[in-house]
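S.K.: These are the structures, in structure tokens.
Quick note: the coordinates plus some simple rules give every number you see, no bench work behind them. Every value quoted in this text rests on a predicted model; they were computed, and no experiment measured them. Cβ atoms are built from the backbone, for glycine too; each structure is taken alone.
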Structure P
Amino acid sequence: MATATPGQAQAPSPKDGNQPVLLSADSVTFDEQQGLVTARGNVELSQSLRTVRADTITYNRTTKVVTATGNIRIVEPSGDILFADYAELTDDMRDAFVENLRVLMTDNSRMAGNEAERRGERILRVNRGVYSPCELCKEDPTRPPLWQVRAVRVVHDKEEHEIRYKDAVLEMFGVPVAYTPYLSQPDATVDRKSGFLTPLLGSSSDLGLFIRPRYYIDMGPDQDATVEVGGFSKQGLLLGGEYRKRFERGRLTLNGSVTQGELPNGLADKNAPKENKLRGHFFARGLFEIDEVWRAGFDVKRASDETYLRKYFDNRGDDFLTSRAFVEGFRGRNYAAVSAYSWQDLRYGNTVEEPIVGPLAVYSAMGEPGSLFGGRWSLDSGILSLYRRQGASTRRFHVEPGWRRDITSSLGFVTTFEGRVLAVGHNSSHYDRPETTAVERGSASRFLLFPQGQVTVRYPFARYGESSQQLIEPLVAVTTAPRAPNDPDVPNEDSQDVEFDQANLFMFNRFPGIDRLEGGTRITYGLRTAIYGYRQGSASLFVGQSYRFNQENAYPAASGLRDRRSDYVGRLDLSPASWLDANYSFRIDPDTLRFRRHSLSGMVGVPEFTLSTAYSYLDNTPTSTATRTDLEQITIGVSSQFAPRWSVGASHVQSLRPAPGPRAAGAVLTYQDECFTFQTIARRDYTNTVGDVKDGNTLYFRLVFKNLGEFRTPGLGGLF
């Protein structure tokens, strides 16, 4: 028998073509009679990217078997680490038999078994195996993890990148909760793989008991698809699916569904017989890069009827489905686009025709600072064509060059000079003139040249303290333009919804579009004050008003801009620390000092307990003599991170005017850790029944098992 001193040795390859083996140990002995090479003490055996460490490693030159015992650690080329008490390996270390196996995978998942067998670089078969991605308890590692899969046999197929289970049992906290004769999941190296997704299960008053299994198809690195077949006890089958495709310079997504279901005939007679018809939806979205400047895209959304998405996909937030096709380009500060729009109205029973817009072409450009008379020039232009089959159709073009320059004086005054000239042409047809009592379908054309100028002066006072910076800034602006000829014969398509607040107080035109314009001369003034902490905390307040030297009757009565003196507008932002964040905006009548509009959103508290609220009030008086129809609503919510992994939240929406009463309420309970997420969401809808969609209570569940899959009820899904 020969012995060797501690160190490293390079053993010759047993087979031609194999890579050499590097051996390191405290001592190495060789038994010539039995052909055994034995290494003891901190033994490390390396070949290519695989390494075996153990207390003792023996190599039998006759049987070509490597035996390892004591604190075995095998590092695989994939990065997985195998721990065992006893292992037998072939001389090239590709095949192995292991007892008392523990595996630590690259994503920190763990697998263990009584014994395991590895065949080549592909198969690792574990008998009486357990798999879990959950971390073990630090105080007691012998305790079962939060969840684990226990199976008679676990096979890790590294070529298919799949983990398969035979006779699998899902355990929660060591307690069996589910059984399946077969289960598979992708391993940590897989981003996606074909297979069944967790089915959607549930019950609702509209659909009854239902199950919606889904199958995911991996069609390649650049495309995939999902197919769904849903069964309902109160409705027919639903067939749905989604297809996604990536191109070298673009992407495409198709989503749709179809079913045979009952649909009420209308609102007039609730007892009228229901019609059984095909129902469904189709969504499509695409975006394609043409070159470095231009790109094109589309977004198509259509449903068979108003209530289909609400009923089958719990899509309760959209009143309209917007479809769009466009081509747009970006170059420097320039932007150009040509678009077309259409809308589908989902408001049940609404008969107002939605227009088709196309083309809508816009071009905007902006010059370099100081490029024109020390200031910057700008250009905005556009073409609009709006069509209705039964209503007004409009064609319009506009060009608006502008110029702006900021000058700061030695005394600290900041003066801004701005000027614009709007050239706009309108042509409308089939328009019902508002001043006529009888229906009169006519046409009108208008060309308008409308210059505007504005001078704004600001004088900021700033003070720098030891812990904060204070700011007081008065602002005054004078805006002048000719009287605006807001001809009622020109349809108002883009200037109906006037939202007057501190954001548009100093704008040239407080109308949201250019179908109506604000002319004459006015003075606008305001005061901004703020304090900013160097480390944390801030507070700011802005208050302003405008005075017009001429009357402007084009604004709605409740807009706050109808009289010469506008309403007072302002906003308060308060965030002294991380435990408080509040935003309050308001609009006040200058004569009565009565609030015409105000809204509050705020959050106060710490993660252990947080209170949030959102309150809004709108004086919706259409005229001075009409009946007031104010709108007032409040939302109150509470949440608590009452444990490191547990949180709970609840909210309630209450209408105060015009019809007091609850609108919606909900509660959410969430548990989340590194391997599992559980959510219970309860919701109460107090709104009236819409078509074939009923109000009432809804309960959603969501369970996410890391690497294994997700279970959720359909209400938590989404449509793009």
Structure Q
Amino acid sequence: MKGLGILACLLCGFVLQRVHSQVKVEVNLDVKHKLGDVETFERRKFVNFHGTIEQNNWNTDNKIDDLIGDLLGDRDVYVGRNTGTIKWALNNNVTEDPARPGFADPASIATHGLNNRNSYAAKTWAHTYEYLDYQILCNQIFPFYPDGKTTNKGWAFSQTDTEAEPFGTASGEFLGRYIQEYYGTGGTTGQKKPSFVEITNEPLWDLVTVADEPHDLTKIFNFHSTVAKEVHKYNPDMQVGGYCAAFPDFDMDNFQRWRDRDQHFIDVAGADMDFYTIHLYDFPCIGGKAKYRKGSNIEATMDMMEQYSYMALGHVKPLMISEYNAQTHDYNKQAWSAYRDWLKMKSTISMMMQFMERANNINYAMPFFMLKSEWQYNESVGPTSVHGARMLRRENEPTSYTGDFVYTEAIKIFDLLKDVNGTRVDSKSNNMDVLCDAYVEGNKAYVLVNNLDFIGHTLNLEISGIDATPTNIETRHLHLQGGVGGIPKLDIEQVNDLSNGVTLTAEGTYLFIYTYDEDITIDKLSEEKKYYADTYLQEIYSNNPITFNINGVDKGTYGEAMLRVGVGRDHGKTLKPTITINGKTISVPTNFRGGPQTDRDNFFGVLEIPVALADLDTDNEVVVTFPDYGGYISTVTMQVYNFSHDFRPEDVSIGKRNEYKSLSIFPNPVKDEFTVSVENSANKYDLRMYNMAGNRVFEFIDLRGEQTFNVGGLQKGVYMVTLTGNEIKRVGRLVVI
């Protein structure tokens, strides 16, 4: 009867320690995690910022010696995005074609393009770091969009819209010729061509949202199609995309915003886009409220774009997140502060890790940090006029805008991520609010863990897939010190052992670097693939079953799956539907990524629901029923992980004697007591039990044979039970009634 008296004490302890509940992070170093065709950490996609390789302020007024080498070279950081040079060239240099009114003069483009290439050729200090130049070229909306606004040279692009000259032809020709003439292949030939072209930056903000007379959306989207075709005519291999949504609030007005804008864009221009661009910002301080996207909201936003792309075009177009982190409204028009940097930094890391989970469907994810942004500073206003998203600040800020340039706190993001590289390996957290990712390169393993939660957690790291003991463990902990108004800290330590656990602070991030004597062998495989339902955006009615079909699922012998249900609902509506898959009711957790979005106008997020691989067929019927009326199911998708080996047995049905030759757990459901029986009493095992929020409610170690446990002190609901030992590894659900 072991555990009857001890359990009550442990439960009391659990209640008192909820602020630092324990989270299990399991890493299998010998299991490659293949995501589509992506197998490695692609630093250029994620470790970057909003800058350019050739800007002159790399070399002026800097406290840091060899700034470009220190920031880019030593930390292996990529740049960037250029949204200003092309506008300046169009406004101030390029003249109108005398033979074709409304078109840029090709000779003028060529002349100024040669000057630009020669200017870059002379910047030999930049050539060394060209391998880190992974550029997005982007226009500002005016005067590129043809609505009559003139350049500083006194001419405007043609507004003709005919079959022979579709609306936007002149703008697109200019952009195509600009790329041809202004770029070379690197070094003395001129800066290498950009990797991507965004047609315009946030066009609907100027043309629709704040316009006195909103422009026609269909015409704007046809403009994007025309420009993309013109750019491809002059640069066939160039990747071109749009429309660069500033605030993709798909759920606004009961998803009418999505229908009018983003769905409409895909219907009109999607076939001509190589990728779709969106900008994603948290609002952690807006009128005293905190409106976060990180967590389930970002998941719902990206799932919706993916699923509709699949439904409309037959495949998923890649996403470009060319700006993201946080807008700090309540700190605008204030001088620089370390705390404002932190508000942007914490969102950057959380969002970055969510983007990394979709590495196969993302071209680029670029946090909105610029190098100096001196154009923002107004001497007559003083230090309160500085830009809030900078990598560098004046040494004497916030007191005065004087002194040489030094790093802002944002540099700690890149110090945290320095050296991370390698093959992606299997990792899993038992708490949706704790994100994890892991990579192996040679004899080193990198484990990255981020906390979306607003409370701390104790991490229980379980590293398997290698027999050796690490010779060293380096920990890097990025966190806020001092609460609101505090400063970001990056604590770096060398330790020998983590068996006692570590505390991951609220919204903090840990990087663990394990070093071994020999290279780590990766000889197992987890292949992840995502499947999309045949319908989406279904209105919710009370007790009305909504059916989604997910067909063509490739299911292996071993593995696991995750059903993803996007939901947009008013606050107060339930977020726990009844769901069946192929007629079988599955358990729906109450936890989801991030906070409950209380300060947002409504909830828009993804419910992520574990599914046993055994419950899936090639073709699957998913039925979702909510008990109350209101809102929409935005998407239904399924992530399937096929394993080459049974390295993490999937959830098993608990409740019958002798279900396994050596192991039985019964009864299920349970009211008072359940029993664990292991046939071979020589096999020791540990038992742990977790609620669906991922919090451990009790554990017992070094057990043998048959044991009985009392659950009378637990709340009714679904719990996860794990049994681990030398010859035992089982995970299952136990229902307490």
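S.K.: Supply the structure label, taken from P, Q, corresponding to FRET efficiency 1/(1 + (r/R0)^6) of positions 467 and 491 (r between Cβ atoms, R0 = 41 Å, to 0.05) with the calculated value 0.15.
M.R.: Source structure: P.
S.K.: Let me ask another. If you rank structures P, Q by distance in nm of label points 7 Å out along Cα→Cβ at positions 27 and 323, which sits at the top with the largest value?
M.R.: P
S.K.: Okay, moving on. Which structure, out of P, Q, was helix-only ellipticity at 222 nm (-39500 (n - 2.57) for each DSSP H run of 4 or more, over all residues; to 500) derived from, given a value of 0?
M.R.: The structure behind it is P.
S.K.: From P, Q, which structure was distance in nm of label points 7 Å out along Cα→Cβ at positions 35 and 555 = 2.5 calculated on?
M.R.: Of the structures listed, the value fits Q.
S.K.: For which of the structures P, Q does the calculation of relative contact order in percent (Cα under 8 Å, 6 or more apart) return 5?
M.R.: P
S.K.: Something else now. Which of the displayed structures (P, Q) returns the greatest value of Rg/Rh (Cα atoms, Kirkwood Rh) on calculation?
M.R.: Top value of Rg/Rh (Cα atoms, Kirkwood Rh) goes to structure P.
S.K.: Here is a further query. Consider the structures P, Q: one of them gives 17.5, 56 for Rg and Dmax of the Cα atoms in Å, for residues 507-618 alone as calculated from the coordinates. Say which.
M.R.: Value 17.5, 56 for Rg and Dmax of the Cα atoms in Å, for residues 507-618 alone corresponds to P out of P, Q.
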